[in-house]
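Multiple structures are listed underneath, in structure tokens.
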Structure I
Amino acid sequence: MVTPLPSATTLASDWVRRWTHLIPAGARVLDLACGRGRHMQWLQQQGLIPVGVDRDAQALVAASAFGEVLQADIENQAWPLSPHSFAAIVVANYLWRERWPDLLACLQPGGVLIYETFALGNETVGKPSNPDFLLQPGELLRLCKGLRVIAYEDGFCASPERFVQRIVAVQAQELDSFLPARHALAHPDG
């Protein structure tokens with residue numbers, strides 16, 4: 001048997017790369033359904049500490065080059081991350097609604113959620129086409145009701161063709177002053 005090389009198969013998504021600057025330096029970041037670790041690799045390169053969770057043991061071999069990994073089937077087993085918490089959570093191209101409360105419970109006060117996945121309409125251009133795995137219009141906004149939404153998109157991407165919803169939201173935290181938190185809409189160096 002040939003062991004795959006420890007590298008991510010593709011680049012981190014533009015959405016994740018665009019909003020990573022909101023995550024505090026050196027923070028632990030959960031990459032849920034991490035696959036081979038394309039986002040873990042990006043997060044590690046940004047000086048963050050990625051923790052990847054996936055059910056595919058073979059994919060985790062590659063992902064382990066970029067941080068800690070945990071093999072878990074969150075759709076059919078108990079939530080493996082209680083009582084852990086993270087300064088940020090990244091989820092791309094994955095949706096399992098039943099675990100949404102568990103996922104949000106892992107987000108620390110002030111923590112950043114960066115989430116993107118397929119939306120209704122995707123069935124007209126490819127997979128996934130099962131409505132169980134497609135977000136309904138505005139669904140991410142409803143799911144993030146208790147968070148501060150920094151950015152949200154719901155629409156069509158041409159290359160490759162897909163319908164997506166994306167959100168960046170921050171968990172509320174106790175404020176030491178009356179000044180609002182400053183969540184930069186662009187990377188400070190950009």
Structure II
Amino acid sequence: MATEKSYFAHETAVVESGSKIGSGTKIWHFSHIMSDCELGENCNIGQNVVVSPGVKLGKNVKVQNNVSIYTGVTCEDDVFLGPSMVFTNILNPRSAICRRNEYVPTLVKKGATIGANATIICGNTIGEFAFVGAGAVVTKNVAPYALVVGNPARQTGWVSECGHRLHFDENGLATCPESNEQYCIKSGNLLKITT
């Protein structure tokens with residue numbers, strides 16, 4: 001991990017000692033990075049973001065404005081967290097009952113996108129390159145490459161690693177319009193065809 005001089009923190013940001021911040025990371029206005037969290041290299045932390053103790057963010061994670069990432073959340077490399085999206089970390093919170101020893105972990109895998117104003121109920125895994133649509137409420141695991149929308153979130157299709165919705169031909173193949181990579185469905189899972 002990097003020294004303080006290898007990342008940028010706006011003068012209004014609070015970065016507590018004991019946090020580990022990767023080189024090239026940028027932390028913007030009024031954000032709070034708490035102790036004992038890890039931010040990988042080249043992350044971008046938008047305005048008014050809170051990163052709680054124990055949170056781990058991989059490399060190149062983009063966190064848009066007004067996101068709170070609570071203890072128990074791990075995001076792998078290249079994750080995108082849209083504006084005002086929400087994580088939870090307790091299944092049955094009550095103001096009068098302290099449940100700090102009952103945090104339920106949430107994992108967001110490599111390359112996944114969570115859209116603006118989406119809510120991720122704790123204890124779930126968002127698969128690699130999955131796409132959670134804006135405003136969706138995720139109450140169960142999301143498969144790799146799945147496109148989910150609605151409340152509760154339901155899968156409505158598949159997306160490529162570039163984030164494009166895939167359309168399958170009569171042979172069961174789909175091609176990403178941006179990368180030209182091909183995909184197929186096998187045993188209910190989306191697979192990228194490698195040549």
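Which structure, out of I, II, was distance in nm of label points 7 Å out along Cα→Cβ at positions 101 and 173 derived from, given a value of 2.6?
Only one of I, II returns 2.6 for distance in nm of label points 7 Å out along Cα→Cβ at positions 101 and 173, namely I.
Supply the structure label, taken from I, II, corresponding to helix-only ellipticity at 222 nm (-39500 (n - 2.57) for each DSSP H run of 4 or more, over all residues; to 500) with the calculated value -4000.
Only one of I, II returns -4000 for helix-only ellipticity at 222 nm (-39500 (n - 2.57) for each DSSP H run of 4 or more, over all residues; to 500), namely I.
Rank structures I, II by distance in nm of label points 7 Å out along Cα→Cβ at positions 93 and 157 and report only the one at the top, that is, the highest.
II
Have a look at I, II and say which one yields 4.1 for distance in nm of label points 7 Å out along Cα→Cβ at positions 109 and 125, as calculated.
Label of the originating structure: I.
For relative contact order in percent (Cα under 8 Å, 6 or more apart), which of I, II scores largest? Show your work: numbers first, answer last.
Details: I: 18; II: 10.
Going through I, II one by one, relative contact order in percent (Cα under 8 Å, 6 or more apart) peaks for structure I.
Computing Rg/Rh (Cα atoms, Kirkwood Rh) for each of I, II, which one ends up highest?
Going through I, II one by one, Rg/Rh (Cα atoms, Kirkwood Rh) peaks for structure II.
Once mean count of other Cβ atoms within 10 Å over residues 29-36 is calculated for all of I, II, which comes out largest?
When mean count of other Cβ atoms within 10 Å over residues 29-36 is computed for each of I, II, structure I gives the biggest number.
When distance in nm of label points 7 Å out along Cα→Cβ at positions 69 and 85 is calculated, the result is 2.9; to which of the structures I, II does this value belong?
Clearly, the read-out refers to I.
Compare distance in nm of label points 7 Å out along Cα→Cβ at positions 21 and 53 across structures I, II and report the one with the greatest value.
I
For which of the structures I, II does the calculation of mean count of other Cβ atoms within 10 Å over residues 13-20 return 18.8?
Numbers: I: 18.8; II: 14.2.
Source structure: I.
Thinking of I, II, which structure, once FRET efficiency 1/(1 + (r/R0)^6) of positions 77 and 141 (r between Cβ atoms, R0 = 30 Å, to 0.05) is computed, gives back 0.95?
Values: I: 0.55; II: 0.95.
The value was obtained from structure II.
Bear in mind that the values in this text are calculations on the coordinates, not laboratory data. Source: prediction; values computed, not measured. Cβ atoms are built from the backbone, for glycine too; each structure is taken alone.
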